[in-house]
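Presented below are the structures under discussion, each in the form of structure tokens.
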Structure 1
Amino acid sequence: MLALIQRVTEASVAVDGEVIGRVGGGLLALVGVEPGDGDAQVARMTGRLLGYRVFTDDQGRMNRSLADTGGGLLLVSQFTLAADTRSGMRPGFSTAAPPDEAERVFARLLEACRTQHGGVVETGRFGAHMVVGLVNDGPVTFLLRA
């Protein structure tokens, strides 16, 4: 499982022109599920999303986590994140989990984040064409692996 996280001042996701998920300050996480991902990866990624220290403390150092700040989390499924881009000029998707498996794992990640985070957790719509808007704060962007 991979997550491209971005520290944001705001982020939203829309489907068919309707905003279905929105957060203020916090994290946008684009999540790719790989074959074989399961409960261990969900638990690890949940811990990393909520505990990764990317927010500044009083001294201006990245020393605070989403759990510390209570910021929002916008989780967006993105199978292209798990693409194989090692060769050629077109991505391959054999390294991404099949849609049914990915949807189950992503749903477990969403549930775990909602259960463990005291703040807002929003999402897009799995498998839909989504338009994601964000204001990256920093910019601060990291690629996490579970």
Structure 2
Amino acid sequence: MSKPDVKTLTAPEIQQMLDVSPFNLFLGLEVIKADPATQEVTMRSPMRPEFERRPGSKQWHGGVIASVIDTVGDFAVGMMVGRGLPTVNFRVDYLKPAVDTALVAVSRVRRAGKSVGVADVDVFDEKGALLAIGRGTYSTLEAKQ
């Protein structure tokens, strides 16, 4: 649940935050849905040649999939606390190769506490097949200026 004194982020606010990061722009992440009531964020990342495991294979490199998982999980927890967050740890399980498809990542917040937040992320192809799952832990502590 969001705290009463914390303004949750909207989909356009999350998109604006993504769009100021050169790396996130390179990933091409587009916010499809950001719902504080369900604590879920959905984003899409289109395939591009730079993401291929081998040239011409149209298969996503696992490092790019991991980056998508980390970023979508971060912004799901960030939606609930009102800002972007640093990653503490994350893990990925690859279930099926992602070939010739965009990625659709759905993140669900499991905890948005005072010091850490946790989010689970499911990554699907455009037909809805589950490709990878991940879990991220993020620091929710306010940064000291």
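General remarks:
- Given 111 for volume of the Cα convex hull per residue in Å³, calculated: source structure among 1, 2: 1
- Top of 1, 2 by distance in nm of label points 7 Å out along Cα→Cβ at positions 38 and 78, largest first: 1
- Label whose coordinates, when distance in nm of label points 7 Å out along Cα→Cβ at positions 54 and 86 is calculated, return 4.0 (choices 1, 2): 2
- Structure responsible for 14.2, with mean count of other Cβ atoms within 10 Å over residues 46-53 calculated and labels 1, 2 on offer: 2
- The maximum of relative contact order in percent (Cα under 8 Å, 6 or more apart) over structures 1, 2, that is, the highest value, falls on 1.
- Each of the structures 1, 2 was assessed by distance in nm of label points 7 Å out along Cα→Cβ at positions 62 and 94; the largest value belongs to 1.
- Of the structures 1, 2, the one that 0.8 was derived from, the read-out being distance in nm of label points 7 Å out along Cα→Cβ at positions 70 and 134: 2
We did not get these values from a lab; they are worked out from the coordinates using the rules stated. For clarity, every value in this text was computed on a predicted model and none was experimentally measured. Cβ atoms are built from the backbone, for glycine too; each structure is taken alone.
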